[in-house]
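Next up: some structures, all given as structure tokens.
FYI, it's all coordinate maths here, none of it is from the lab. All values derive from a computational prediction rather than experimental measurement. Cβ atoms are built from the backbone, for glycine too; each structure is taken alone.
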Structure I
Amino acid sequence: MSLQVVLVEPAGPLNVGSVARLCANFGIDGLRLVAPRCDPLGEEARRMAVHGVDLLERASLWPTLEAALADCDRVVATTGRAEGAPLPLVSAPEALPWLLEGGPNAGAALVFGREDRGLANGELLQAGRLLQIGTGPSYSSLNLSHAVAVVLHELHTLRQGERALASSPPPGAPEGGLAWADPCRRHDLEATLADAEALLLEVGFLLPHTSRARMAKLRALLQRAQVSEGEVALLRGMVCQLRWASRRRAG
């Protein structure tokens with residue numbers, strides 16, 4: 001499994017450098033930066049990265065979160081929001097095991113939002129799980145790099161425990177491991193939703209001024225279901241066939 005840390009519009013070069021160092025500390029495969037609002041290769045970022053400079057230099061830049069997650073099937077996004085999140089909030093012990101359940105060819109991502117305002121609802125809906133870090137009630141907002149440190153430490157501890165179990169499986173455990181049904185890749189789900197929106201606008205189920213809100217509800221439904229590659233292909237095939245039949249009847 002390839003695991004990426006994704007920072008959305010980071011504004012502080014010190015935070016970016018610190019996150020690169022943390023990725024090196026905890027063996028993360030790569031760092032993706034979505035529309036950074038600072039120079040991620042500047043002197044401040046390099047100074048904070050220390051031995052993570054190589055990973056910082058290899059960090060990839062993306063114009064949107066959707067593009068950065070297109071090749072991922074399992075996505076966990078972090079949020080400090082106590083209310084109004086579009087999906088249920090879960091703790092690290094609930095979200096991170098799910099992130100690691102993908103097969104060897106799966107792509108996974110941990111997404112962290114802006115320092116000043118986190119992630120918007122549309123961005124949170126790109127994730128299959130929303131992780132909230134437990135803090136004291138008087139001040140729940142964490143510095144970006146501190147939040148990354150907490151989550152990556154939890155992830156590292158979990159990985160270490162999985163390795164220990166793999167080296168000495170319990171009596172009666174099945175040989176060959178489990179067959180995982182990974183969620184579909186993000187770009188496949190987004191393409192299906194785009195086709196569905198076009199169809200629903202065509203037949204009048206959606207109106208242009210309300211389509212965004214209603215499609216957000218549909219996206220949330222599919223994210224909760226975590227549809228697989230085969231399931232999303234079935235959904236897209238149904239949408240395309242319905243669109244063809246609708247146009248044929250109209251003609």
Structure II
Amino acid sequence: MIQTAILQLGSVGLNSAKLDYYLRIASSQNVELLMLGEYVMSSFFKELETMSKSMIKEQSSAQLASLKNLAKQYNIVLIAPVILVKSSKIYKTIARVMPTGKTFYYHQQILMDYPHWNEAKFFDNSSDKFQDINTFTYKGIKFALLSGFELHFDRFWLQVNEKKVDVVLLPTSSTFSSHQRWRNLCLMRAFTNNCYVLRANRIGEYKSKDGPWNFYGDSLLASPSGEIETYLADKEELMIAQISKDSVKEARKDWHFNSLQKRGV
């Protein structure tokens with residue numbers, strides 16, 4: 001059993017006071033791992049497109065330093081999408097910041113390439129060859145990191161199944177009228193892989209010339225049986241959720257999708 005949390009926020013920029021406030025609460029509730037949504041630690045993508053690389057790099061360095069200090073201060077593993085700038089290249093990545101200060105990174109492998117939201121064109125993430133999904137074990141629970149858009153692609157979920165992942169950590173920045181679709185996808189992936197899906201969405205608004213983009217929250221925990229165990233609405237809030245290894249084992253015993261798949265069903 002592990003106590004996890006989602007902190008549902010809009011962009012916090014360089015102000016760490018809000019993070020400190022909620023992490024203090026999470027620590028008092030014995031939270032051991034906390035996740036943020038996409039574009040919370042950084043400016044939103046459409047804003048990044050108008051910023052200089054030097055400004056993005058400065059913002060990123062300050063945010064990573066803040067995350068490391070907070071993880072150490074509150075003894076909590078922090079999962080936070082961040083923007084990295086290295087050798088004049090910009091990468092969309094997820095940081096796993098340990099209380100020891102050690103930090104690991106997962107670079108998103110499939111990025112959106114739509115005319116109104118073209119991350120593939122802006123970021124320098126490699127698209128030449130797919131890597132194995134990023135997994136780690138903490139407190140006896142096996143986690144995998146996926147960026148929100150990667151929820152849609154079976155190749156990652158085949159590995160979730162093969163590697164017997166207990167919890168998929170899914171930071172997102174979902175907007176427009178996608179609320180129900182995202183819920184359905186999270187529940188389907190959790191059920192067919194008999195694992196938890198912990199989805200952190202951001203809130204807030206981006207004002208474009210064509211109208212506002214509203215980020216609606218709905219961060220949630222989907223159970224290995226394909227049910228929503230807990231969720232947030234559309235406001236700034238902290239969600240605390242327990243992850244049970246026994247629940248994963250039970251669902252896999254009841255449904256045994258993994259063994260059927262290995263037999264070629």
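Of the structures labelled I, II, which one yields 2.5 when distance in nm of label points 7 Å out along Cα→Cβ at positions 42 and 58 is computed from its coordinates? Attributed to the structure labelled I.
If distance in nm of label points 7 Å out along Cα→Cβ at positions 122 and 242 is calculated from each of I, II, which structure is the one that comes out at 4.1?
II
For which of the structures I, II does the calculation of helix-only ellipticity at 222 nm (-39500 (n - 2.57) for each DSSP H run of 4 or more, over all residues; to 500) return -9500? Structure II accounts for this read-out. If distance in nm of label points 7 Å out along Cα→Cβ at positions 154 and 202 computes to 3.2, which of I, II did it come from? It traces back to II. A value of 4.0 for distance in nm of label points 7 Å out along Cα→Cβ at positions 2 and 82, calculated from one of I, II, originates in structure I.
Figure out for me which of the structures I, II the number 0.70 belongs to, where FRET efficiency 1/(1 + (r/R0)^6) of positions 114 and 194 (r between Cβ atoms, R0 = 30 Å, to 0.05) was derived from the coordinates. Source structure: I. I have 28, 21, 18 for semi-axes √(5λ) of the Cα gyration tensor in Å, calculated from one of the structures I, II. Which structure is it? Working through the options, I get structure II.
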